[in-house]
Structure P
């Protein structure tokens with residue numbers, strides 16, 4: 001049995017992670033820390049763990065193999081660097097860093113420590129996107145010219161962030177951004193993973209719709225990426241959409257695919273039966289959730305599917321460039337990480 005600590009418990013995904021941890025016979029959570037003692041005490045009670053006033057107790061305990069960091073983004077750096085210094089495996093909720101420099105420093109520390117790393121990008125395990133990635137590699141689309149992902153919901157209008165535990169997610173000083181960054185980071189990870197080539201420059205338009213979280217908390221936006229070789233990518237993300245029926249599209253010179261209402265439509269001159277007229281259902285099996293992949297890896301099950309710290313840092317760098325572009329109203333080249 002592996003011993004873990006929950007270090008920071010104020011992310012909106014914490015309740016789901018606590019549920020998963022309680023269901024794992026191979027995992028024991030020994031400690032819970034949060035900057036708000038009452039939050040730590042509540043989750044510690046759920047997990048049968050000790051609520052502690054200082055995470056230094058975790059770093060000093062040689063029996064703790066890994067940490068799950070679900071804190072505010074602006075304190076990720078201190079926690080991740082301490083965890084890496086103590087040789088603890090790290091799950092850090094997305095995004096890794098509030099900016100590119102912090103994310104790069106964390107990625108370097110994790111790599112130097114030689115510990116496992118994972119973050120909460122779960123779209124990679126979706127059978128549809130595994131299929132798309134396979135067929136990009138096989139050349140089924142020919143030369144790809146455009147790729148797009150949309151990740152939108154109405155959480156900003158449906159009081160998802162009113163709970164005091166995660167209201168910080170509407171404060172850019174703590175979260176790094178608002179709705180576009182919160183949801184767009186998932187779309188961005190997926191596109192970067194599918195394309196697998198460097199980003200040359202980005203542009204974005206990011207806005208506030210209701211201003212219910214203040215004028216500085218954005219709620220929706222669109223980002224444009226130009227990859228090496230001229231491939232164009234786009235990301236849509238929003239907290240103020242009533243529906244999001246068309247979530248993905250990839251266009252190539254010899255095929256295309258799109259996802260509508262959760263169904264994949266696939267067309268390729270290289271694949272028998274792929275005429276795009278009906279949903280394509282011959283898909284690979286789903287991966288476990290990104291969090292389960294981390295817990296499995298900590299318990300000794302080898303999975304090649306973890307997000308690397310360098311990939312997570314690149315996501316932070318591109319997202320930072322999106323926001324810089326929206327502010328400056330110009331193209332921006334992301335910082336290299």
Structure Q
């Protein structure tokens with residue numbers, strides 16, 4: 001197990017400790033985050049990541065690399081594996097997030113990978129469309145839902161004690177990350193969100209901080225300022241951790257922001273999500289998702305809809321398109337059964353298109 005990126009950063013909660021507390025041995029920590037979250041800083045972080053992963057692969061000589069997602073840290077890990085001629089298995093390929101440069105990273109990772117575990121059949125077909133061999137592309141559902149089904153979540157009292165904050169009459173969980181390809185600035189978008197949230201008199205708000213993408217620290221400074229002036233109705237955590245985060249959702253009236261979790265895991269709780277802006281544009285969404293523009297009017301209108309009785313009745317019957325759990329077992333089964341002999345010899349799979 002190699003741990004990198006925000007997991008190792010005090011600024012983002014040193015979440016590698018949660019991995020260790022779950023009983024996992026971390027074999028190598030690859031430090032790659034710089035203090036700067038500018039485009040130059042991110043590019044330099046990626047370069048550091050390639051160096052660190054390359055050294056780790058040389059020492060461990062792995063048979064297979066298993067990675068999840070689309071972030072720049074994973075791009076560095078997979079690029080180094082490609083050069084080292086190590087097969088790659090990729091989880092959550094084939095998805096689209098048109099508002100972030102993670103979109104390009106994800107599809108690039110797909111082309112450097114050899115075994116694919118997608119979250120829906122639509123995403124499986126997209127990976128095949130990219131030229132990957134169908135026999136090595138498996139729709140297993142979303143792995144995040146496994147945690148929803150397996151973990152014994154905290155009671156309301158236990159949760160409140162854990163985060164040091166009392167829930168209110170209404171409650172929202174807010175996570176907003178930089179949308180790296182949107183025209184509006186991160187600051188202007190998040191200012192609109194905070195303005196709309198501030199007008200909710202009887203609503204308590206739990207913030208989790210933004211990631212290490214370009215502009216993430218701007219969001220985090222704005223959250224700190226907001227919470228410092230409204231400590232009775234709001235609280236902020238760099239990272240709630242898996243147990244606290246999932247425990248929180250069950251007590252929320254809604255989740256606000258642009259995190260993939262709001263699209264993938266939250267519908268399993270029969271809780272509504274307000275998806276702000278274009279960061280998750282293109283993802284398959286449950287009926288419990290409210291898309292809105294990153295404007296004050298857009299967020300305010302979405303909040304009104306979220307709290308409406310008609311929408312709350314609709315949420316109860318939500319079916320999560322990302323499955324009902326069991327993805328982990330399916331991935332393990334396929335990895336055991338697939339032969340890695342000759343798997344590096346990739347050929348482009350051409351779709352058969354009927355002539356008109």
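Coordinate-derived values only; no laboratory data. From a predicted model like this one, the values you see are computed outputs, not experimental measurements. Cβ atoms are built from the backbone, for glycine too; each structure is taken alone.
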Of structures P, Q, which gives 2.9 when distance in nm of label points 7 Å out along Cα→Cβ at positions 143 and 167 is computed from the coordinates?
Q
Distance in nm of label points 7 Å out along Cα→Cβ at positions 55 and 223 - structure with the largest value, from P, Q:
Q
For which of P, Q does Rg and Dmax of the Cα atoms in Å, calculated from the coordinates, equal 20.1, 61?
P
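If you rank structures P, Q by distance in nm of label points 7 Å out along Cα→Cβ at positions 7 and 263, which sits at the top with the largest value?
On the way: P: 4.7; Q: 2.3.
Comparing P, Q by distance in nm of label points 7 Å out along Cα→Cβ at positions 7 and 263, the maximum is at P.
Quick check: -10000 is what I get for helix-only ellipticity at 222 nm (-39500 (n - 2.57) for each DSSP H run of 4 or more, over all residues; to 500), calculated from one of P, Q. Which structure matches? Could the numbers behind the result be given before it?
Numbers: P: -10000; Q: -12000.
Structure of origin is P.
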Using the calculated result 66 for percent of Cα pairs over 20 Å apart, for residues 199-326 alone, pick out the matching structure from P, Q.
P
